[in-house]
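In the part that follows, the structures are each spelled out as structure tokens.
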Structure I
Amino acid sequence: MADDDYVYDETTGEWRPASELAAEAAAASAVRDSAGNVLADGDSVTLIKDLKVKGAGQTLKQGTVIKSIRLTDNPEEIDCRHDAIKGLVLRTEFVRKR
């Protein structure tokens, strides 16, 4: 996009640069943890509460470190592996970036 491309923003009622609107949209779609930190593929996270894992009959304790997360299509979920549980999907509201 060129610097002089403008788009009408219906929420503010103003003409704004297209690059500015694209940057805001990208920031809004970022995956965030419970504290608001941006998560990326390969990050390590810590659980902020005890979680009972359905189908595994185990409980992951608060403070458990999960390494090498993968982002999913859903910004509220991350895909990860734990030593005892493979194919684990956690909600971002229960983790904090390490």
Structure II
Amino acid sequence: MTTEVTVATAFSGGNIVLLGLLSYVWLQNYRRFRTPLVLGLLVFGLVFMLENLVAVYFFFAEEMLYGYEPIVHRVMVALRGLQFLALLSLAYVTMK
């Protein structure tokens, strides 16, 4: 596993933690308010968490799926990092 794949895996792990926290908050809010918007956020969080779990699986089990081109690994790190920043800002606003 290359350094880039390791970093991408770490970002995905962080995304999973943030999505778990957000999904918990959204579930509590849905139980209280029963609005479609909060339900949509909850579904978004759960589906996005599933996507990150599948990505981590493929990082470990099917490394060659991402190829051996260094540019592919750098793009993977960049995309996972952007996801992490987006989720971090969403978590900040949600917890505020």
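For structures I, II, which has the highest computed value of volume of the Cα convex hull per residue in Å³? Intermediate values should be presented prior to the final figure.
Numbers: I: 122; II: 83.
Biggest value here belongs to I.
Any idea which of I, II comes out highest on distance in nm of label points 7 Å out along Cα→Cβ at positions 6 and 70? Once distance in nm of label points 7 Å out along Cα→Cβ at positions 6 and 70 is tallied for I, II, the winner is I. If you line up I, II by mean count of other Cβ atoms within 10 Å over residues 14-21, the top spot, with the largest value, goes to II.
When relative contact order in percent (Cα under 8 Å, 6 or more apart) is calculated for each of I, II, the greatest value falls to II. Here helix-only ellipticity at 222 nm (-39500 (n - 2.57) for each DSSP H run of 4 or more, over all residues; to 500) was derived from just one of the structures I, II, and that gives -3500; the source is I.
Read-outs: derived from the displayed coordinates by stated rules, not from any lab. All values reported here derive from a predicted model rather than from experimental measurement. Cβ atoms are built from the backbone, for glycine too; each structure is taken alone.
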